[in-house]
Structure P
Amino acid sequence: MPKEYPRTRRVGEQLKRELAELLRSEADDPRLALVSITSVQLSRDLAHAKVYITLLGYDDQRPEVVEALNRLAPELRRLLGRILRLRVVPRLVFYYDEVIERGAALSALIDQAVSADQQRNRGDDDLGGV
């Protein structure tokens, strides 16, 4: 992961807040109302932004939602240019953030392993009393 600088972090957080507000207020597509922006990674020169999102519902339409956001990106960039006081408004590219799903899957695997271990320990205790 590239080193983050305080300015890129500040601008990234501001972009995240403003994009979330724009999606709530400006998006015509009802699927976009349920988009949650998880993070924004900016290039060091602030010219490019990778915007990571998750969806609340519509999981089966994930590629279509990301595609719709990428089609909407130039308009969002134009609106951000009116809101933010930046010399260059970053080019936006949206990606689906799979970190939350992977975390949930890992958590489920850990829970299964703990449960299996507890059941195995109970079985060993029952055999020890014979």
Structure Q
Amino acid sequence: MIAALLLQVAEAPSGPPPLPSDWSALPTLPYVAPRQATPQVTAFVSREIAAGRCVAQRPADGHYVLPVEVATLVGVDGSVRRVVPHAIACPTIEQYAAGLVSGFARGNVAQFKPAADTWYRTTIVFDWHG
């Protein structure tokens, strides 16, 4: 009985790898077709800034550029397992960016066979005139 329990523990999956604190070391998410934030997608971010729910420094020329880094855990089967936005002091935009990356990656990650679940990084750049 004890041997059976030990065998189960030994065969139990160890779980996903932890997200490293240094995202610069993560490889870039290998999209088949790269995605960009369209004006329609950026409109939400623009409204959040304009409403004062998130803070972004207003540029002198009125041209905002707001990059949001997102870490994505891709499974050995190529599926997205987890998406984590980098904190930019605006949870609504962070979660919005994470949702976009999740959607962008669905069926759009290059076919490869990593030996284990792997963290990747990508950046969504929201670009608009305010």
Structure R
Amino acid sequence: MKLNRIHHVAIICSDYEISKEFYTKILGFEIMKETYRPERDSYKLDLRMTNGDQIELFSFPNRPPRPSYPEALGLRHLAFEVDDIDQAVAELQALGVHVEDIRIDPVTGKRFTFFEDPDKLPLELYEK
């Protein structure tokens, strides 16, 4: 089997409208399709970056909380590559998003930092 690429990342949010606003207005994802599934009382929002990478944003009633303590089992974070990390950080901060200090990856020597989505999902900016 040959895997070509990661097709999408699925995220379950606690407040659909707040997360929709965050991923589209702050991070700039394009809405491909928005589907309400009445039998599940759930939204599914298909989002796409300009390069084709996708996020599926879901809302579900009565979902369990995400473990948020350091090094919890499961998805650790979602990382986005940027050309200029200083510019990306400044843009996020101008929109009211708290961003951690920029650090250097000791293995690659590249600069990176973290911020959070509305549900405290850790998101990373990684400089190209």
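All of the numbers you see were taken from the coordinates with simple rules; none came from a lab. From a predicted model like this one, the values you see are computed outputs, not experimental measurements. Cβ atoms are built from the backbone, for glycine too; each structure is taken alone.
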Identify the structure, out of P, Q, R, from whose coordinates Cα Rg over 2.2 N^0.38 Å was calculated to give 1.53. P
Computing helix-only ellipticity at 222 nm (-39500 (n - 2.57) for each DSSP H run of 4 or more, over all residues; to 500) for each of P, Q, R, the value -20000 comes from structure P
Ranked by distance in nm of label points 7 Å out along Cα→Cβ at positions 47 and 119, which of P, Q, R sits at the highest value? P
